[in-house]
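The following blocks contain the structures, represented as structure tokens.
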Structure 1
Amino acid sequence: MRIRGKVVSGIGVASWYVEKYSEALETHLGEKPYPGTLNILLGECFNELLKSVKPIVINPPEEGLCSALGYIGYVKGYKVLVLKPLASRHDCRVVELIAGVKLRDALGLRDGDEVEVDVISSS
């Protein structure tokens, strides 16, 4: 399944969360995650776009943090986790991409650029 969206700036707290969830993210990503995310604004709510794909449930590493839904995907050859925290300040159309590299730099992306993600089933 392919999803498309535009790059948008985040709220600047992703590095803290990636560090906290690093072990679980690395398990699914297959490499140490870059301490930040690439935020993508989709055309509709993520749960409508990805309802046919089984998510990976990423449980919180400690009390007080939330679970997240993750989906394995690829962006121009880079393996990514498409992540949607179950408690988020973003609207339902924003997903976060986690990779082993800083995707903005690796792909030369800026706010407003379109990104296509090929999402594969986790099952």
Structure 2
Amino acid sequence: MVKAIAYAINRGDEKQRQLQNILRAIGFEVKLKPFIQRADGSAKGDWDVGITLDAIEYGQHSDVLVLASGDGDFGLLAEKLIAKYETEVEIYGVEGLTAQALIKAASRFIAIDEALLLP
């Protein structure tokens, strides 16, 4: 493994901090963005661009890039990594919540189900 990165929105929640510390302890770099509450009540906290930039940076020097997401926007990223850098792209996602465009673009799709979850 070259790099393991977890992306999160920092809401200041204690349980979230505990999870982040566990991830760090097992070797993940944890990247945080602040949670932004807009005046109109809507919220913002999106890592799509950051994930894409890191994936391009590390993916072009890797045999396999693993992404845990169901977001169909990452289908374009998977296609680019596969076509331009010959990087295999494995997608882990909940089958019913993962966009078909992402599943089709991936080198391999692994459904997150009971077998992958801790008891």
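Just so it is clear, none of the values below were taken in a lab; they were calculated from the coordinates. Since the model is a prediction, treat every value here as computed from it, not as a measurement.
Some notes on this structure:
- Answer label among 1, 2 for the case where P(r) over Cα pairs in 5 Å bins from 0, in percent, for residues 2-49 alone, calculated from the coordinates, equals 5, 20, 25, 22, 16, 7, 4, 1, 0: 2
- Structure responsible for 36, with relative contact order in percent (Cα under 8 Å, 6 or more apart) calculated and labels 1, 2 on offer: 1
- Label whose coordinates, when helix-only ellipticity at 222 nm (-39500 (n - 2.57) for each DSSP H run of 4 or more, over all residues; to 500) is calculated, return -10500 (choices 1, 2): 2
- Origin of the value 1.14, where Cα Rg over 2.2 N^0.38 Å was derived from one of 1, 2: 2
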